[in-house]
Every structure is written in structure tokens, then in C-alpha cells.
Structure I
Amino acid sequence: MFRISQYLRELDAAIRSGAWPAVRTPRPSGPVVIWNLIRRCNLTCKHCYALSADHDYAGELSKAEVDTVMDDLKAYQVPVLILSGGEPLMRPDLFEIAERAKAMRFYTGLSTNGTLIDAHCADRIAATGFDYVGISLDGLKATHDKFRRLDGAFDRSLAAVRLLRARGVKVGLRFTMTALNQQDLPALLALMREEQVDKFYFSHLNYAGRGNIHRGKDSQFAATRQAMELLFERAWQSVQEGREEDYVTGNNDADGPFLLQWVAARWPEWAEALRERLVAWGGNSSGVNIANIDNLGNVHPDTMWWHHSLGNVRERPFSAIWSDTSDPLMAGLKAHPRPVGGRCAGCRHFAICGGNTRVRAQQLTGDAWAEDPGCYLDDEEIGLAAGADAARVALAPFGRRESEHA
């Protein structure tokens, strides 16, 4: 996750004080765990990485097994649990799991489509004490309902936002941009402010599950750059106006170098200080600071790697699986620097982005260490000779053979 607002608040403090603020380095801990407790979902969204549908899936972890895993996660110093699905609210014991997580002092988030949240459910969410609830909106009504394949989905999700806000729950909107919904981003940002939503999470399209099918229609680089500039401008405006809004992005670590470039064009005297902060961030953290456990107990480097299991928590504790680098993918992800190739290897911003998103490279080339084809920076921006783009991996459409294995 790339925290735009955090860096711009630091920039604002530097401009005001004349010195970049000292930032406390957090103590080493385990990874943030995104936990897909259930695969069943009441929707069949076009870009679902879990390929969920509205039916039961056999073999999911029981409550007793979840408790055992949770004990191990706590001992391994995992700080954050994001409870997800499918649609997690369809799991009957979700609130029992969340209450236990809160009692164990995990930062506990809920990732939901929001359509099942009525007043009673909102009361339970508030009473449970979730630290954060992310609700997915793919655009305004017509766009969102088309993506979610359900008429009325937008109205129900927006109603959920309002119900939770009325109960003092911290809420964020989650938006995955493709060429099919990019036109709705400005209006969605306006809606966020109208509804006094706390956070906006902008996700670049990643190639997993149904999202893989849309990669041939991925929002191309010019549109991505425009979207990021809009987010930077909105976040900076928010900082200047003293608003408690957070703008973050995910699934494309080129956002770090692009923000550095945006800042350098406006406040060149602060570019080096920001660069130092971004190098400390280090870019993509799949397999290092972000982890995924799926509904069957399989562990993955992140949620987009469901086609690659590192092990199962029924057979080995998560802590043992996560510490094991005998898997070549895990060894490469934990390596510093990572063994990337192509234009990523020669990029002058490699220390910032860490080679960007490895699953995109793997899905398009079969090689997890090839260049990330989703990088939207051009040759000059990354320090390569002009014209090197001609040899880039293309954003090819999803093929029939690949779809059989997604």
C-alpha cells in the first residue's frame, strides 16, 4: 500500500518548518495478513481475484482452526488482520472471529461489498469495534452495478457507508480502475467528500482471477498517470485544508517514483528528502510485509497469488510457512534486492519500488522476475535510453489457454 497522504503531510510539515519531520521507525513485526475467511459471495464481480460465487465451498477452515491460526499469528507478531472473502459477512461466525481478534489486540479491518449491511448489521459492526471497514465502489450507479452484476448494488453499498458513518465507524471506499470505469473517478472522489468518508483506496488492476480477463482492457498508461495526478492534487488539497482524509493506492509501486517526480516539479528543494523516505518504504512488499491466507488455509505471498500456494496452515503453522524460503518465489520476494530483469533491473527508481508487482510479470511472461508490464513510467523517467520501450512486455489480452488455469 502506498500512502499518498502520509508523504504529503510530511512535505507540508517540511515546508512549514524548514526541515523534513523525523519519522519513527516501527519495530519489526510480522506481516499484515489479509484473510479470506470465506469464498462465498452474494455477487460475481467482473474483477474478482477469488473467482467467488453464491454457493458454499467445501473444506473451509472451521472456527476452531481459525482460532488456532490466530494464536500463531499473534505469537508471530502479526499486527493487522483484514477479514475478507468472498463476502465475509456471509460467514456465520464472522463477528465471533472479529471479537476475538479485537480482544487479542489485532488491528482488525473488514473488507466488504457493503450490500448486506443493514441497520442491525451496522450496529454489530460498530459494537464489535472494527478499526476500519473498506467498502468497494467501482464507480457511480450504472458503472458499479454493471461491474457487480447486480442492479441496486450501488445504492445498497452507499447506504452501508452512511449507516456505518452514522455509528462512528471509520470507513473507506475501495476503487479498482480499468478502462471500463476510469471516467467515474472524479465523481467518486466528489462522492467521498460529500459523504465524509475517511479514506479512499485506489487499486490498480492486477492480473488475478477475473481481473486477469480484463487485462487487455486495462487502463493504459496515459489514463493511469492522469488518475494518479488527480489523486495527488486531491490529497494535497486535503492536507492544505486540514482535512482528515487519507488517499492510498495499491498494486502498482511505480506510484512512489511518480509522486517523487510530481513533488520535484513543484518543490525541488524537498525532492531528495522525499526520495530518502520512499527508499525507506521500499516498494512492493508481497511475501515480506503483506500475506494472504485463503478460505482453505493456503498461504500466499499476497491476495493476487492464489495460483501459488506456499503451504497450508492445517499442515504447518503460518509462522513456519512464512519464514521458509525454500520456495524459490518466496526466496526471491524476500531477497534484497530482488532478482528482477528487463527494464526494472535498469531502473533508477528500483530502490523505491522494489521491482513493482511480480504477479503481473508472471502472468504475462511466465517469469516472476521479468519486468512489470504495468509500470507506467517512460524511458527517460526511469533513466533508460530513449526508445527502450520498443522491447517492453506488452499488456496482451487474456488468452483462452491461460483462462483454463486462472
Structure II
Amino acid sequence: MTSAATSSVISSVLPTYNRAPLSFVKGEGSWLIEADGRRFLDLGAGIAVNTLGHAAPELAAVLKSQADTLWHVSNLYKIPAQQDLADLLVETTFADTCFFTNSGTEAAELAIKMARKFHHDAGHPERVEIITFSGSFHGRSTGAIAASGAEKMVKGFGPLMPGFIHLDLGDMDALKAAITDKTAAIMIEPIQGEGGIRVVPDEDLKAMREICANTGALLIFDEVQCGVARTGRLFAHEYAGVTPDIMMVAKGIGGGFPLGAVLATATAASGMTAGTHGSTYGGNPLGCAVGLKVMQIVSDPAFLAEVNRKAGLFRQGLEGLVASHPNVFESVRGQGLMLGLKLKVAPADLVAKAYAQELLTVPAADNVVRLLPALNIPDEDIGEAIKRLDAAATAMDTASDTASNNG
């Protein structure tokens, strides 16, 4: 029970989010319907989660069918849908094995444990340090924020999990110098999402792969946001022609249903024997049934080709916007349908102007607004998105001109 004084100053929902004054009651493809009836074009997709849009019929059908059959049994028993999804992930990726989680944060925790346990069981318990990079985001658990190391993530949360070495993204000389006999792994997002749609160059990923091969360190890719066809390849690291030892996946793999996974080679996963990790809900029948359908759809080469075609169309329109509004936009960055607009103004200002145009975008670091639409967004919705972004930018130009004249 809470006192009247306490309940009067805090929401019944813990106020850890800076929420927009919007309440959506229904979704249809790339559109969200507000409680007051307004229709918003969604370029966020739940932060790269709704792979096939809102209320995708093929996913709804699978979920309803599974819900009528079996929801939860726990991992005390075999789960056929879990096995089927694991088989498909192994078939279509570098991995030999998978562990299913409910989120990307949980996947990060296992990736950290897996890397350290590998070296422990290989006779090198001193190899516990994991190298991470500025601008990274690996989740909000105590381990994941320690991996990031950013002040805004860790301030006020007391002693952090030790064993993380933080380097500037792109400083390959510093990376080479940081490798020691205590290094367990390098952990990196091939494209940073929260960090501002920063694409790691292919040559850097290749160099990291070589460093790990030469030193025995493991290479961990965090593809929670950039994976599952988001970039036009099934996983973003495929562009560099390298593979990790461990990979974290979540967000898009469930198409809106909570689901995550850690994929690994047999060698990297060798320390994770019975009893070393577990999850009550991870890999439940509902999540895996939906995830299996998502993966079957997005792993089709024809689907990936369409993502790339749509991405080209979208990027062309965005480049035109940058040219038309040089006081608002600086550049377009990203890959596939994981795109960012680098701004010369505060991202929050553009997000707010976009709300006025009934358009949803996602702010990020490095003065960037993210554009993460459903991967099957129709061409006409891409055109509409460009029109609404243009109107938002025009409103910013007008406001800027007015302020200058009044000054």
C-alpha cells in the first residue's frame, strides 16, 4: 500500500519514459490510428520491431493458431516450434546453435557470459575483458550498461560489472593496442542504432575478425537492431563478408512479439552446458511460432531484394530532402531500411514537427533522427513519408526565418 502523498506525485506506471502525448489503439501495415481517429504514418516500427508492419495478417494467423493450441510449458521440455526456429537460424547463418530469450538485453547478458565461460573452460579464466565502443547500446541491464559505459546509462547505478574496455568507435590502432592476454571478446554493433545510425566500415569488421583469429578472442556482433533483413541482407555483417563467433538478435525477429536469441558457433558455445543458463519464458511456443514465420518470410531472396529496392527509393527521396532543406538536414546515413537523417537542428524539434504532420520518427544520438519503417512498406507510403518529412522541414525553416526576423 502507498501513502496518499506518495501516490499523488508518481504515476502508477513508473515514469522512466519521456512519452509523446499519443495513444494508439490500432495498427494497419505502416499506419497507426490514434484514439482520436488520426492516422499516423509510422517510420519507427516500434524501433525496428514490426518487421512486417502492424497487425500483419500472416503473423496474426500464426499467433492465433498457436494460442489455440499451447502457450507455455517452460524449458523443462522440448518445444517443437523452438527447434524449428533454431534449425532455420542455423541453416541461414554462421551459427551452429541458438538460445532463445525475450529481449535484446537478455541476449547481451548471455553473450557476455558465453564469451567468458568459453575462455574459462579453455583454461584461461583470466580472459574476462570485453572491448566495446563509444556510442554503443547493448541494453539496460547492469551488465549491458557497463558494456556501454556511457555516463547517461551508468550514472547513479552504483558499482558496475567490471571487465569492459571502452574505445572510440573507428580507432583501430587503439583496438589493436587494447588486446591483451585478458581479452575475452570484442563486442560491436555492425550499425549503431541508438548511437545515431553509424555504419561500421567493412574494413574495420574484417580487421576485427582477423584480430580475433590471431589472438583467440571471440567476436560478438550485436544485431539486435540492424539484423533480420533490416539492411537488405539477412544480417548486416554479411556486407563485410565476415562472421562472428556469437551474435545477439531480437527486435525484428518477433515481428512485434517479444523474442530474442543468441546465435553461436559450436566452439564459442562449448562452455554453456546444462545448468549454466536458463529462461522461464525464452523460446516459448507463442514467440517461436511467430519468429519462425518471420524468418521464413524475410530470409526469402525475393523479399530481401524488395527491401533493397524500397531502400533505394526511400534514400533517393531523402537525399532530395537534404538538398532542399540545407538549414535542417546535413546528410543521409545508414543501410537498407535502417536510415538516419543527420540534422543541423535538435532531433527533438524535427520529431515534434513530424508529429504535427502525423508522422512518427525515432530520435537517436549524434544529432540523428532514425527512419526504421516496416520492411514491406508500400511504395506509396514511402512517397507519403517524403512529403510529410518535407512539410516538417518546411515548418522548421519557416520557424527559423520568423525567429531571425524577430531577432
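What follows is calculated from the coordinates using simple rules that are stated; it is not laboratory data. If you're wondering where the values come from, they're calculated on a predicted model, not measured in any experiment. Cβ atoms are built from the backbone, for glycine too; each structure is taken alone.
Going by FRET efficiency 1/(1 + (r/R0)^6) of positions 93 and 237 (r between Cβ atoms, R0 = 35 Å, to 0.05), which of structures I, II comes out largest?
II
Quick check: 0.20 is what I get for FRET efficiency 1/(1 + (r/R0)^6) of positions 269 and 357 (r between Cβ atoms, R0 = 25 Å, to 0.05), calculated from one of I, II. Which structure matches?
Source structure for this number: I.
Which structure, out of I, II, was relative contact order in percent (Cα under 8 Å, 6 or more apart) calculated from, if the result is 17?
Of the structures listed, the value fits I.
Tell me which structure, out of I, II, gives 130 once volume of the Cα convex hull per residue in Å³, for residues 189-316 alone is calculated. Let's see the in-between values first.
On the way: I: 150; II: 130.
Of the structures listed, the value fits II.
Say we calculate mean projected area of the Cα convex hull in nm² for every structure; which of I, II gives the highest result?
Greatest value across I, II: structure II.
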